[in-house]
Structure I
Amino acid sequence: MNYSEALEKIDSLLVFGSQPGLERISRLLELMGDPQDKLRYVHVAGTNGKGSVCNMLAGVLREAGLKTGLFTSPHITGFGERMQINGEQITEAETAALVGELFPIVERLRAEGVIITEFEFVTAMAFRWFCVRRCDVVVLETGLGGRFDATNVIKKPLCSVITSISLDHTAVLGDTLGKIAFEKSGIIKEGSRTVFAPAQHEVNEVIIGAAKERGNSLHIAPQLTAEGTGISGTTVKYGDLTVTIPLPGAHQLKNLALVLAAAEALRLEGVSIGTEDIRRGVESVRLPARFEVLRAEPPVVVDGAHNPGGMKALAEAIDDCLSGRQLVCVIGMLRDKDCASALRYIEGKTAKVFATTIPDSPRRQTAQQLCDTLRSLGFDAEPFEDPKAAADAAFAAASHLENSAVLVCGSLYLAADLRTYISEKYCQ
């Protein structure tokens, strides 16, 4: 089996399971010898900020001398982005070999009436790879939710980290912050440690209550203040630590605060982490589609914000880094997102918006549908079904404006589809 065939096998699996639960992946892993039980974890759940927190933590642990696995989703640049060890992605050859080894188990289970989903299979692949490569610790990001997320088959982690929570995937996770917090708190295991940044009262009540009920030590993220912020990043001083987060936007302060609290929790679990490990680890992070600056002047930015919490953070980053710019946006959003609530955060911040469709997604909405929503909120918007045509129109419009900037946002899938095209055509 070659790499292309392996990806076709993965893509052939259902994206979502018909019923929530851990029975399917537990059965798959049992037939694989339960590789997940041979590893140590930092488990991360939340609505927004998971990718930033996971990548920062992985960088810190790597700098501390630990062989560190990192599991995240979805991928932006390529499948290998989903699982990495010490910053190195799984190779195409390793991916093909793993799929060739494990897919027959999936087919055996299918014959028994057990349908393994795409995310369950990729999660199982990651457990096997990290185990075979003998990682010291794995930073494990949940996919959807927490309680029934495939990653939640693990036993007690070194610590659980809960990032910012907002309304997203409400059809699956619930339509209130409290219900969503309940699902996310499902990763909190008996007798472990929980890292959390207090936020809305109903979220605090659920997370703190779950930690107390399960006998967890609660590690509260500190309050941080930026020393300076701009399009190249945010500088923070905290005690003996001075660090520049290479991810723009004030919301990254909250993510760094969670990393600092997690570092303290891990120290109490016997993991040796120094101040320089934190500085070097955080400053090494490079993340696609998290207010990613493709060109500094005039600015071109790609961001995966796709829900109200993410758009709120994006709006703050626009104020911090693109203030005074005439902003031309390309926006595509999936139809199961709370589009109107999310888009309200960037009302009044755009000169022109080009609405487009997320390619190859069964959850996509048409460019015209999104355009209608944008216009109902007062945006000057036009529809383009093809994302590349929308990008071309945005750059043409920006060229006629003084002090302009171009922003792509609304979906990580849209960001993945456009970032290479824009980089090659407009940012050389």
Structure II
Amino acid sequence: MLDVLIVGAGPAGLTLAIELARRGIAFRLIDQSPEPFAGSRGKGLQPRTLEILDHLGVAEPILAAGCLYPDMRVHMGPLSLRKGSLGTRHPATEARPYPNLWMVPQSETARILRERLTELGGQVELGIGLLSFAQDEAAVTAVLTNGETVTAAYLAGCDGGRSLVRKALGLAFDGETLDDKTSVVADLEIEGLDRTDWHVWPMKGGERLHLCPLPGTDLFQLQAPQSVLANGLEAGVRRVTGHRVTRIAWQSTYGHSTRAVDRYRVGRVLLAGDAAHIHPPAGGQGLNTSLQDAWNLGWKLAWAVRGGPQAVLDSYEQERLPVARRLLQLTKSLHESRSTKRGDLTNQLDQNYRDSPLAAAAPEPGATAARAGDLAAGDHMPDARLADGRRLYDRLRAPQAAQLEYRDGVRILLRPDGYIAQISSADTGSYAGAAVTRIAMD
């Protein structure tokens, strides 16, 4: 019997597959599309996501494939005004090696994740979708579009906003439609448009047409209300900007809604990413939250497959559902206000699981506070420089828990996903079904 069947090979499905592959868990990753996704769509990688990608071993190619967000240039007739960037320009520090929003087209992020999965011996099975499934206390039985019947211990639905898995579970997708408008996103080649800036054309009614240069390509990402392009995309862009579209590489439309499930797990079936929550693109949160869902789920599924307590798998919903609810409120606020405020508001570095059942209270809070500073159980561990000169994050790429041992006797137990399980003076022999890596801290 297969351990895990993953449905959907977007960023969430790929991240989950990598996490399972790193732990030797038997899985299949299927996607009904015959070809990998080729568009830019979710192009912003937040600092917390970059830290996770570092743990996955792909930070270097991700950085090479992207760039900092460019300044925005607002065009008003013959005049234009540069207004700064949506992203920050903070210098890297030892604790925060990735302090800024990084622009990478989604297709490139997915390509890099697929290559990492291949290195680990995994693959994406394209052109194979899910038709139906049923589950009992022992397994999930799935029927695939190629006629196969697959039995797996668990099924993970990473199949997007129109998720068949979510619908088959009968889960409500509650929320609200924010307006009655439809937007277009597309990747275009534009004649004669400078690639230094992100170009914005304000229009009547508060609408805007955006053209953002995509790193590593000759393309711009277009974002615009569909009403502006009613007579054709090329004609609409020419009328508003004065520039000619020479090629359309990819395009799609989307509405403006915030919706989420109230359960991430039904028996042996779990949801991650857009299958569990959708929202406007304001703030660059979607791809990041999807990837982080899978990062949280991966080690817990591995634990469950190997017979670990179900309470650990239950914590996936307990930790990620509150994140999704906060995300929906944030993106709704940014969409309605049209705010360009970003930085600490959207970089996700303050995300923590302090209320999680996996965050153990330290038995000696006084001693802990003197050495651990503001860190508490449930926080994500920042990077640090070790006594031997190496980075802590270099050591944390191993897919298991770690115990950080300070000279004054304080110990910090890190979960396999880099979040703090406990701060105390107690020694820990194992966690998540494996021996704990011991790391001496300065």
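FYI, it's all coordinate maths here, none of it is from the lab. Since the model is a prediction, treat every value here as computed from it, not as a measurement. Cβ atoms are built from the backbone, for glycine too; each structure is taken alone.
At-a-glance table
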read-out: Which of I, II leads on FRET efficiency 1/(1 + (r/R0)^6) of positions 97 and 129 (r between Cβ atoms, R0 = 41 Å, to 0.05), largest value; value: I
read-out: Ranking I, II by mean count of other Cβ atoms within 10 Å over residues 297-304, the structure that comes out highest; value: II
read-out: Top of I, II by FRET efficiency 1/(1 + (r/R0)^6) of positions 337 and 393 (r between Cβ atoms, R0 = 30 Å, to 0.05), largest first; value: I
read-out: Ranking I, II by distance in nm of label points 7 Å out along Cα→Cβ at positions 33 and 305, the structure that comes out highest; value: I
read-out: Test item: distance in nm of label points 7 Å out along Cα→Cβ at positions 73 and 385 calculated as 3.0, pick one of I, II; value: I
read-out: Entry that produces 13.6 once Kirkwood radius over Cα pairs in Å, for residues 89-160 alone is calculated, selected from I, II; value: I
read-out: For helix-only ellipticity at 222 nm (-39500 (n - 2.57) for each DSSP H run of 4 or more, over all residues; to 500) computed as -12500, the structure of I, II it came from; value: I
read-out: Which entry (I, II) yields the derived value 33 for percent of Cα pairs over 33 Å apart; value: I
